[in-house]
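Structures given as structure tokens follow.
Bear in mind these aren't lab numbers, they're just calculated from the coordinates by the rules spelled out. Predicted, not measured: the structure shown is a model, and the values here were computed from it.
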Structure 1
Amino acid sequence: MNTITLTNEFHNTSINLVPGRGGLSPRQVTRARRALCGIAGCTCGGDCGERGPGNPALAINPTTGWAELA
């Protein structure tokens with residue numbers, strides 16, 4: 001499995017995740033948000049808390065909650 005690294009350059013944080021077949025599970029998305037920016041109401045990052053260059057393109061599927069890698 002390939003590991004992906006998400007970063008948030010605003011808070012200088014990062015997290016490594018191993019995506020499943022469908023991308024990142026809802027639980028992994030929540031874990032990434034908390035690790036990259038745990039501040040309630042902060043809008044510094046994307047759907048998974050990522051911000052800055054070098055992050056993979058992710059799109060949240062509203063039906064399943066999975067973050068699909070584009």
Structure 2
Amino acid sequence: MGSETFEQVMVLLKELAVLKVLDSAYEANPTEGEDAAYRVRRQRHGEITAEITALAKHNQEAGSNASV
């Protein structure tokens with residue numbers, strides 16, 4: 001994995017960690033006012049997961065092309 005890709009993944013993983021803390025706090029004590037924010041965080045979680053998957057796939061493809 002290239003260093004730029006690695007840095008991108010690390011930033012995304014840090015964001016996931018923050019979202020997890022916020023979600024855990026909400027799940028421990030759900031409030032009606034936080035419902036919308038929780039849904040937005042869950043959506044962002046999915047987006048981040050897709051971004052990491054795309055970066056890994058791109059990196060894998062780049063590695064396969066470099067060895068040809």
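Side notes on the structure shown:
- Parent structure of the calculated result -30500, given that helix-only ellipticity at 222 nm (-39500 (n - 2.57) for each DSSP H run of 4 or more, over all residues; to 500) is the read-out and 1, 2 the choices: 2
- Looking at Rg/Rh (Cα atoms, Kirkwood Rh) over structures 1, 2, structure 2 comes out largest.
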